[in-house]
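Visitor: Several structures are given next for inspection.
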Structure 1
């Protein structure tokens, strides 16, 4: 199954890291929850490594869920889709749980901050004992004085991988480019939200300003 998005030159590596963690920390029959599953690409990466898992995917796009069911049909009985809007997380009642792992990939930047916090709170209540939350998404840059250094990193990524992660001539241009619908949170905000939910948090992998963060009940 091909990546339906193929953005960011380091995306494939980071998604493989996420999938490797889920596969290593889960066993046959464990319930796994994918928040914002799209067409099932990340679930596919995980099931390739650990086919015995039971993954439930949540997405508000019915066409995407139908595509996920088709794309993962080769893993009979291991994936089920549930329609639901993460901005209304309290109205979503996925089957199974508590979950050994709950993960989300490049979905949080589409959510308002209040929804991000609500989802993290919900996750903390629905993790199995010793379970993990994996959040993969962009981080908001917050320090204008350090922005030139981030630009240097983006330039190196483009030289190394042949394509750009992002570019902007200065911090104001970066903010303008984000617009109003692209709403990544800062690392400090994520740290506070995880702590408020009773989750210990750590950055597991960072490339540019795209991070894989892990959480577990503290």
Structure 2
């Protein structure tokens, strides 16, 4: 059987690519990564939030192509149910899917005001009202989950689909110096300590490609 391939965009700027990549890593899925350069017009449009749909990451496996991060998550859960991408109980699975879907379809102010940029750091960054409302809602989601499960991840001792969905948000909070309460800060630290996150960050730092529009000086 041919090895699976995950097509991704920039590791420095590609929040959706990070989500898909983390899902594959969390599930223990054996795959090769294929990078699409940020000079590709469709990829560039996605990174700049100018595309109506997101076609990377894209997982190719057994002649099947799966794009859209939530679709990749459900596909991996279907073929590797023992990997634990979804929690054990029906109630927890429903909650996990709900907050993952909210992350997938919402928080547009956060995405545009605080674009993912792993190489950047903006101490004292001014967060405006629209993005602050998104930040407040995300922190509320995290606190609710952590209060139920005691962490360190959103649904207990092991990372799952929801953690992959919110991991790029953690990096945004660090890049733009967003102030977090102790519970949310502990959760962010747990995400950044994941070996897969370290591997992705190393790749981002070594990446030569730049998207000038996302490297603005705030």
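Visitor: Given a value of -15500 for helix-only ellipticity at 222 nm (-39500 (n - 2.57) for each DSSP H run of 4 or more, over all residues; to 500), calculated from one of 1, 2, which structure does it belong to? Mind showing how you got there, number by number?
Guide: On the way: 1: -11000; 2: -15500.
Answer for the origin of the read-out: 2.
Visitor: Using the calculated result 2.3 for distance in nm of label points 7 Å out along Cα→Cβ at positions 114 and 138, pick out the matching structure from 1, 2. Show your work: numbers first, answer last.
Guide: Values: 1: 2.3; 2: 0.4.
Structure 1 accounts for this read-out.
Visitor: Looking at structures 1, 2, which one was Rg/Rh (Cα atoms, Kirkwood Rh), for residues 26-81 alone calculated from, given that it came out as 0.93?
Guide: Details: 1: 0.93; 2: 1.01.
Attributed to the structure labelled 1.
Visitor: Which of the displayed structures (1, 2) returns the greatest value of relative contact order in percent (Cα under 8 Å, 6 or more apart) on calculation? Mind showing how you got there, number by number?
Guide: Numbers: 1: 19; 2: 25.
That would be structure 2.
Every read-out reported here was derived from the displayed coordinates using simple, explicitly stated rules and does not represent laboratory data. Since we're looking at a predicted model, the values are computed, not measured. Cβ atoms are built from the backbone, for glycine too; each structure is taken alone.
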